[in-house]
1. Of structures P, Q, R, which gives 1.01 when Rg/Rh (Cα atoms, Kirkwood Rh), for residues 93-220 alone is computed from the coordinates?
2. Identify which of structures P, Q, R gives the largest calculated value of mean count of other Cβ atoms within 10 Å over residues 85-92.
3. Given a value of 23.6 for mean count of other Cβ atoms within 10 Å over residues 133-140, point me to the structure among P, Q, R it was derived from.
4. Taking -8000 as the value of helix-only ellipticity at 222 nm (-39500 (n - 2.57) for each DSSP H run of 4 or more, over all residues; to 500) derived from one of the structures shown (P, Q, R), identify that structure.
5. So if we calculate distance in nm of label points 7 Å out along Cα→Cβ at positions 45 and 77 for every structure here (P, Q, R), which label has the highest result?
Structure P
Amino acid sequence: MLRNKVSLLTSAIVIATMASSAVAQSDYPNRAITLIVPFAPGGGADLTARLVAAPLGEELGQTIIVENKPGGGATVGARMVADAKPDGYTLLYTTPGPQLTNPFLMDSVPYDYVKGLTPISTIAVVPSVLVVNKSVKANSVPELIELAKKNPHSIRFASAGIGASSHLSGELLKVMAGVQIDHVPYRGTGPAIQDVVGQRVEMAIDSLTVYAPYIQNGDVKALGVTTPEPLDSLPGVPPIAEFLPGFDSSPVNYLSAPGGTPEPIVQRLNEALNKVLEKPELQAHMRKVGLLPGGNTVAEMQKLVASEQAKWKDVIEKSGAKSGS
C-alpha cells in the first residue's frame, strides 16, 4: 500500500515537473536574455553582437543584455555558456574558436565542445582578403604561389595571433597550395597591419573590413578573397577558390545555447534570429561594415559546424599549427 502511494506521488511529481517545463518553454522568453561575447568590448565580435542583439530582443519581446567575458582564446566565455542552465536565457555569440578550432589547437578546452554548446543559426560570415605588400613581385594568387614554390620560406604571413582566423587562413593556403610560407604572429590585427603595410612582412589573409582602407589607398595589393564567390565590395578581386578549388576561409559567427536546451526554445531562437537577419536595413548595415548576413536552419547550422570542425582539424594537424608554427 505504502509502495503504491510512493509510486503515485513520484509519478505526480514527474508529471508536474514535465508540465512546468512545457509551460516554461511555451512562455519563452519571459525575462531578459544574456548574450555572452567571449572577447573584450570594441572588437568585431562585440560590435556585431550588439548590432544584432537589439533587433533580436525586439523580435523576442525581451531585452538582450550583452556581456563581455574575454579570456582563454574565447574559452572563458564559452565555458560560462556551456555550464549555464539550458533554458535559453544564456546564449553565446560564437566565433570559430570555441567549437571549430580551439579544440584542435589546444591540448584541451574546459567544456565539451561537441555536446556543451547547441548551434542555433549563423549570424554573419566575415570575408577576408589575401593582401601582399607593394614590394612583393606577385599580382595574382598563382603568381604568389609560384613565387613561394621557387623560394621556400621567403614569404611570411602576418596574423593577429596563434589560432586567429588570420593564422588559420594562412595555414589553409599553405596546405592547399603546397607551399612553405612562414607564420609571424602578432598581438592583434593592428600591429600585423603595420608590418604588412610597412613592408616588413610579405602578406596576410585577414578581414576585408580592416584591410579595405589600405587596399583603396594602394598601400597593399589585394590578390584574392576567401569567399567561394566574388564580393561586390571588392570588384575585380577573384576568390582564392578560383585557383585552389574548395578554398573557403571566411570565419563563421553564429548563435549558440547551452547543450541540452529544449528543442522548442532552440527553434524559437532560430526563427527569431532568421527573421531579424532578413531585415533590409540590418542587411545593409552589415554589408556596409564588411559582413555577409547569415541565417539558416538548426539542422543546416549543425551540419556546418561538423564540416568546419573536420576541415580545421585536418588543416591544423597537417600544418602543425598546434605547435605554434
Structure Q
Amino acid sequence: MTTAQPLNIVFAGTPDFSVPPLRRLIDGPHTVQAVLTQPDKPAGRGRTLRQSPVKQAALDAGIPVWQPETLRDAHWQQRLAELKPDLMVVVAYGLILPQAVLDIPRHGCWNIHASLLPRWRGAAPIQRAILAGDQETGVCIMRMEAGLDTGPVYRRKITPIHPQDTAGDLHDRLSLLGAEALDECLHGLTTNTLPAPEPQDENGVTYAHKITTDEAVIDWQQPAAAIVRQINAFNPWPGARGDIAGQPHKIWRARALDDSPAETPVVPGSIRRVDKQALEIQCGQGVLAIDEIQHPGKRRLPIADYLNAHAERLAAACDKTLDVKTP
C-alpha cells in the first residue's frame, strides 16, 4: 500500500473564490509555505487599503503572505526558488506567472479554473457560461503553461446551470467544487495514482473576455429568456440595469414568462402588468416577471416590498392602451 507523503505547497490567489481551496489546504496534511496575493488596494469612500480575502485567510492561519507587484521580478523568483516547493496552486490570482516561476515547483503549477476547458478560457468564465445559455459548467484542475488557460487537465467536476442560477450562486458552488477537485488530485499525486493530464481539444476553444459595465444595460427588444440570462450573469456585479416607466433600475432576479398576446400591442420595455404582487415588462419576445429590484439610491428589495410603495406610480405612468391591472 502506497503511503501518502505530505507536500510543501505555495498558494497564489486573491478573491473570495480562492478561499475555500486555500482553507482545504490549510486543514489538510500538507504544508502551505507561503501565500501570494495581490497588493492591498484602496476601497470604499475613504479609499483605505483593503486586504484581499486570501490575505485575510492566510494571516488568520499564521501563514506568511507575499504581495509582489509582478512575478517577473528576479527577487521574487529567487525567494520562491529558495522555498523549494513541491507544488504551486493558483486560483484566480490575477498576475501572470512567467515560465521561470512555472519551472520552480517540483510538480509544476496547478490552476483551478471555473469552466470546462477548453470552453471559456480567460477572465470571466462564470458570467460567459450563463450569458451563453450553457446547460452545465464546472471546474478543471489544469497544469499551467505559459499560454492563457491552455494547459492539460488532470480533473474535471461538472455542475448543472439551473435557470435561476446567478453568477454569485455559481461562483460559490464552483469554488467548493474546486476545493474538492484539488483534494482528489493531491491524493492522487501523493499516492502515485494521479493519471497523466489530458491535453485540451483546440477545436472546442472559446474565450471568456472580461465583463464590461456596458454589457449590463438591458435592451428590452431582446427575448425575455436572454434578458434573464443577462440579469443572472451580472448578479452580483455590476447588476443589470434598465429603464422602467422612465426611471433607471437595477434588476437582480427575474423570470421569463410565456408570451400570451396582449389585447392591444405592447411596446418592448413597457409595463405589461403591475399590481401589489407583480411587475411584468414586455420584451421583444416574451414577458419578464421581476422578482428583485433596486430603485436608484435605494436598497435591493423583493418585488412585493418594492410595489408596496411604487405600484400606483407605475400604473399611472403606463400608457393607457397597455394591459395594466391596478389594485
Structure R
Amino acid sequence: MADDTSAEVSEPRQNTKAQPNTDLPVKEHILMVNDLPRGERYYEAMKAKIRPGDVVLEVGTGAGLLSLVAASLGAKHVYTVEQSPVLSRVAEKVFAANGLSDKITLINAHSKDLVALDLIHEKVDVFVTETIGSQGLDEGILLIFEHIKPLLAAGARLIPESVSFKHCLVNMSGIRERVEIMQPVFGFDLSALNAELESNLLYWLNPIEPWREISTVGETRSYDLLNFEPGESTQTCEITSTNICDGMFTWAEFKLSDEVVIDTRYRHLGCNWANSVHFMRRGMVEYGQACSAQFNVTDDKLGWTINWAIGPC
C-alpha cells in the first residue's frame, strides 16, 4: 500500500475485479435483508415503477424479498433468476410460505444463459436487480443488463437505471496505523511488511466521519446501465482543509427512479456495504490545492480505475 510517491503528485491508483462477486454466503444475504434502509430504497422505486398487470424480471433473487415486493405491488407475473442452488431452495420455501408461488417463477440459472433457456415467453415490463457491490460494478451488474436486454419490452422500466461514482480525499489518522506499518515498533523498522500487501485498497466497515473528508466531492458522469458506453470521466476536487492526506475515498451512487437513489457508502450500523479507501503515500495538503482525477470503467466491466494527482495551490 505505502509507496514513494508524494502528496503533490500521486501515482495512478486503481480498483479492479477479475471475477464478479456473485456467490455470497447465506450470512451475507441475512445481513442484506436486515439492512432496512437499503430495502426501503428499493421498495420506493418499485412502488413508483411497477403497475398492475406488469411482467417483472429480477436477477439475483437471494431470499426472494424483491420478488415478493413485485408480486405484492400488482405484477401479473414475476420471473426471478438465482444462480445459487442453496438460495434457490430458500427462495422456493419463502415464496410458498408467503402464498405467492403461483405468481413467481424461480429460475435456477446464470443470467448469461437466460435467453438460451427460453423460459420467459412474454416481454418484460419492469426489470429489477440489486446486484450492487461495495465498488458498484463488482457483482457484474453491467454484464447482467447485457444478458437480459433481449427480453425487455420497448420502454421497459429499469431499477436501477444508471450509476455514477463519487470520490474525495480523506485523512485516515488512527485507522491507517491499524492496517499498515507506519512507524517503528519498539524501535525496529518492520515496514517491509507493507511491500507484501496485494492492494492499496482498504475496506472500512464503519462510517467515515465528515471531518475526514478533506476535499470537495468529485462525481463522474452518469453511466447508463442498459445502454452502457465506456469513456473517461475527469473531475477536479478542491482541498477544503490543510491536513494530512492518506488517499482517495470512493463510492458508487445508483439512480433507482426519478426520486430515489442509493449509494454504497457505509452509513449506519447494519449497513451491508463497506467504505473503500485507496491509500497513497501520506503527506500534507494545503487548503485551496486542486486534485484532478480520471475515472474509467475496466474492459471486463467488473471494476474501474481511478488515477489522480494533487497540484500546488
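Bear in mind that the values in this text are calculations on the coordinates, not laboratory data. All values derive from a computational prediction rather than experimental measurement. Cβ atoms are built from the backbone, for glycine too; each structure is taken alone.
1. This figure was derived from P.
2. The structure with the largest value is Q.
3. R
4. Comparing all candidates, it corresponds to Q.
5. Once distance in nm of label points 7 Å out along Cα→Cβ at positions 45 and 77 is worked out for each structure, Q has the highest.
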